[in-house]
Structure P
Amino acid sequence: MTSKKQPPNAHKGKIRVLIADDHITVLEGLAAIIDRQPDMTVVAEAANGREAVDQWRQQCPDVALVDLRMPLLDGVAVIEEIRRTHVSARIILLTTFDTDTDISKAIKAGAKGYLLKDAPRDELLTCIRKVHSGETSIPPALVTKLAADLGRAVLTRRELEVLSLLASGKSNKEIGASLYITETTVKTHLRSIFAKLNVLGRTEAIIAASQRGLVRL
């Protein structure tokens, strides 16, 4: 979208922030909140992942707020691309999602902060200041979710395929036909899936898988 043209010393002593979000109301709202802070200023805005990378390279901001779901490049891909050339980049992933898989991917990509879009204003500003100072800022509830995820058994590729078909509403027979396996084998995979997700049946498995980011409903 835009880089904000300012006099040479206009940003001196302030935290220079890039915001990337494809929802204009969210983008404008964040920019308004940040620009009201005496120690912060928004130097660039982007409406998609490709623009976010381009604006980062042009502006080299102190901190970037990057939406998880964006056109062209998602938030994780943006982080990965920026960190190929700026390994110390300080990026906060901003999202409406808090699934275990999303958290894990963001942290592995190098996110220094992870913030939900409905977080209070003070939490947003504290997160920016902490990340700018070199700290990692992830809400305690999300740390707990990530720790719990790391302690769970990992589903195999075949189990993920079965789970995806289950979530799409297919019966055991239809799952077997789609994967060229017998119904007995499907049932074996389902028992393993239920055990790993710590659920008792199909509906619970779909809900648990959705919460962990394993399937999209």
Structure Q
Amino acid sequence: MIRSFETLARIPLFGDLPLADIERLDTQCIWRRAKARECILDYNDGGTDLYFVARGKVRVRIQAISGKEAILRDIHDGEFFGELAVIDGGPRSASIVAVTDSTVAKMPPGVFREIVHRRSEVCDRVLALLASQVRMLANRVNEFSTLDVRGRIHAELLRLARPERAGAERVISPPPTHAELAARVSCQREAVTRELGALARAGLIERRRGAIVLLDSVSLASRIEKSTR
């Protein structure tokens, strides 16, 4: 039975396509449900299919030989992953793990190439996404090369936070665990625990039910400038 969320209609990449085109694409995809913590793709896997997240959230991560995990980013409803393999045919550059129970659509590379070549607006959105990912990675490299651990933690908190509807507060909800935050900035969990405690004592952050609240994001940003190595 086809479920209501097993459609690409809510994927912004295809927002301008006629409904008939989207329905045709839906039938050309293989739909899959993944449980939380289930690995969808592994690093260096073969295959050149593209994946769309129709429901849920998945995480891009890299696991070093030592076993230490680095989290690159999270992918939410409406976003996609696997585009590099579609473009260059190479192996997967990272692992993809479901954070929540998720529904994903696996699209064959030929189907994706056909719609990209036929519809210029889809092509433009793919290019814009690739450009944003290059910028994101360049910013991360800059942070790792210029900021100390404290500065990287501050920068990641600001990156994860979203504005409240009213006031100047910014909120991270749901909040990452200390281990997850450490994996995002490549440090030890204990360093995250110490720094979050220091920020709370300084009145810059506050723990609330299901959230970390940045009480003064301007002051937090100014601390980053003082954290260069």
Structure R
Amino acid sequence: MKFLHLKALPAVSWSSDKALSFRPRPLTLCFLCFGLLVFGIGEALLIAAGTGVSPWTVLAQGISNISGWSIGVSTFVISLVVLVFWIPLSQTPGLGTVLNAVIISAAIEFSLPFLPRPELFVFKFIEVLTGILMVGLGSGLYLIANLGPGPRDGLMTGLQRVSNLPVAGVRTALEITAVVIGWFLGGVVGLGTLLFALGIGPAVSLGLYLVGRFSRTRAGADLEDGG
């Protein structure tokens, strides 16, 4: 379980030297886009399973309940607020921050009609777990590309850097916070929501660990863990 102690994003041979790069290497851009595609399909699997939305969508539902905004507008506002928190954390946006919204949304839109919508609970459970693992792997690929994280991933990496806590713990804390606040505000929580909140932190940490282990590590860099 060494991956649960991961405390930094691995730097590999195809990682970008800096997040704010407008001319990334083609290989880096390919890994970024592929990671976001995997991420998006994983999110679509969670939706198709029909066992509950993600924690941040629960939060958006709650805000929608008290504000009268649509869930889409609430989600946008949450993203803006999260980006404001980037400032004291010294997080840097990049091409990946923009492509995060575009590619993940497109992957969900185009893959959802083709995904199974099982009736039996056991198959719903398997589909949710598969989705969580895919989101974790996709996160590992696109974050290690180092071309800028999405709003919530940037909050995770920023908090991890200043706290020096394991990635898995930081992400889990963020997801639980989102779902608890959303639930108190009237958002709907399902089994899939709880599985995602508790499982996505370890899944992201596993994705980072595996991508780092199976890629050629940049000279002088290594996986940082708590061991």
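Taking distance in nm of label points 7 Å out along Cα→Cβ at positions 34 and 58 as the criterion, the largest value within structures P, Q, R is that of R. 16.9, 52 is what came out when Rg and Dmax of the Cα atoms in Å was calculated for one structure; which of P, Q, R is it? The read-out was computed on structure R.
Computed over structures P, Q, R, FRET efficiency 1/(1 + (r/R0)^6) of positions 186 and 202 (r between Cβ atoms, R0 = 25 Å, to 0.05) reaches its largest value in P.
As an exercise: helix-only ellipticity at 222 nm (-39500 (n - 2.57) for each DSSP H run of 4 or more, over all residues; to 500), calculated from one structure in P, Q, R, equals -13000. Which structure is it? Here the read-out was taken from Q.
Taking relative contact order in percent (Cα under 8 Å, 6 or more apart) as the criterion, the largest value within structures P, Q, R is that of R.
Rule-based calculations on the coordinates, nothing more; no lab input. What you see is a predicted model, and the numbers here were worked out from it, not measured in a lab. Cβ atoms are built from the backbone, for glycine too; each structure is taken alone.
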